[in-house]
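Participant: Some structures are shown below for you to check.
Nothing in this text is a laboratory measurement; each read-out follows from the coordinates by a stated rule. These numbers were taken from a predicted model, which means no experiment stands behind them. Cβ atoms are built from the backbone, for glycine too; each structure is taken alone.
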Structure P
């Protein structure tokens with residue numbers, strides 16, 4: 001029992017430090033960019049692989065339910081990681097690296113926002129959707145971990161977690177998503 005207590009303390013301590021050491025200016029910039037996108041009636045698209053896909057899908061849940069319930073705004077938010085039929089068709093018939101960019105080509109407009117979550121920041125499908133967004137001048141927010149990779153370097157707003165651990169990176173991204181959401185709700189309701 002004692003060993004798990006030590007591990008929990010170490011894990012929570014590392015996670016707390018990672019969240020505290022996040023670039024808070026960029027976190028606020030990203031929250032403001034989300035708010036501006038909602039006000040201009042743009043859509044927010046989110047994507048990620050594996051655990052990051054789960055976080056992307058959770059963004060949709062919280063913004064559609066919690067945000068709409070707590071404010072008078074009606075955000076349009078969609079996950080490019082959500083439709084397994086579309087993802088498998090694109091990866092089988094075209095290429096897995098196109099699973100997000102192919103969808104984005106059909107949906108995204110200049111007034112929209114693309115929120116990309118990737119611990120490594122270097123997955124080929126992440127690079128492809130980021131290249132597409134740059135070409136079309138669509139604003140991007142990138143949540144990355146480890147060294148941040150391509151996503152950290154190329155996102156318009158980078159939220160980087162300095163952790164070489166997938167669990168810590170993903171947990172921190174999830175926590176920051178909730179912070180961002182609740183901060184925005186509080187800011188809007190205090191105007």
Structure Q
């Protein structure tokens with residue numbers, strides 16, 4: 001799995017500057033691992049200092065002080081995102097050392113989780129020529145795409161539902177059908193489930 005660099009920046013300017021300073025310090029200490037950061041660490045350090053000055057001045061509630069602080073904060077935010085992209089590029093080229101390099105830069109690591117196929121079941125329906133398909137719920141607001149196949153090769157959409165089960169009727173008794181399902185959540189479209197076959201009664 002690919003290790004992904006994450007910043008997890010808070011909203012308060014003071015906390016952002018603390019995180020930014022820790023990143024500058026860590027990458028300065030490990031210059032051999034990060035030979036050409038973009039933006040340069042000196043540029044980021046100068047902009048952090050400008051942000052801290054503007055944040056302190058914003059406490060005076062002088063007209064325009066908060067707006068000026070927000071401008072400085074946006075600059076530091078932008079530079080941190082660019083620096084994260086640089087660290088990611090270095091990590092991507094380092095193979096098995098990717099996670100360690102991201103942590104050396106004082107950034108967090110996110111590992112994409114492997115999508116597990118959802119538990120799926122096919123049972124006889126209440127009447128001849130029907131089957132009921134059931135799958136483990138993928139959570140609130142999930143949608144389910146159900147497909148059937150008469151030969152396990154050609155797939156036809158049965159329907160899309162918001163429920164984790166559906167009844168398929170009008171099937172030919174004594175014929176074997178295959179079924180599969182996948183869920184769509186806020187994270188995107190999932191993988192197809194295992195294919196299950198049933199002899200329709």
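Participant: Matching task: -17500 is the computed value of helix-only ellipticity at 222 nm (-39500 (n - 2.57) for each DSSP H run of 4 or more, over all residues; to 500). Pick the structure from P, Q.
Facilitator: Traced to structure P.
Participant: Suppose FRET efficiency 1/(1 + (r/R0)^6) of positions 7 and 167 (r between Cβ atoms, R0 = 35 Å, to 0.05) works out to 1.00; of P, Q, which structure was it derived from?
Facilitator: Structure P accounts for this read-out.
Participant: On FRET efficiency 1/(1 + (r/R0)^6) of positions 39 and 135 (r between Cβ atoms, R0 = 41 Å, to 0.05), which of the structures labelled P, Q is highest?
Facilitator: Across P, Q, FRET efficiency 1/(1 + (r/R0)^6) of positions 39 and 135 (r between Cβ atoms, R0 = 41 Å, to 0.05) peaks for P.
Participant: Thinking of P, Q, which structure, once Rg/Rh (Cα atoms, Kirkwood Rh) is computed, gives back 1.27?
Facilitator: Structure Q accounts for this read-out.
Participant: Same structure again: Computing mean count of other Cβ atoms within 10 Å over residues 87-94 for each of P, Q, which one ends up highest?
Facilitator: Largest one: structure Q.
Participant: A value of 0.7 was derived for distance in nm of label points 7 Å out along Cα→Cβ at positions 15 and 175; which structure in P, Q was it taken from?
Facilitator: Checking each candidate, the match is P.
Participant: Something else: Given a value of 19 for relative contact order in percent (Cα under 8 Å, 6 or more apart), calculated from one of P, Q, which structure does it belong to?
Facilitator: Q
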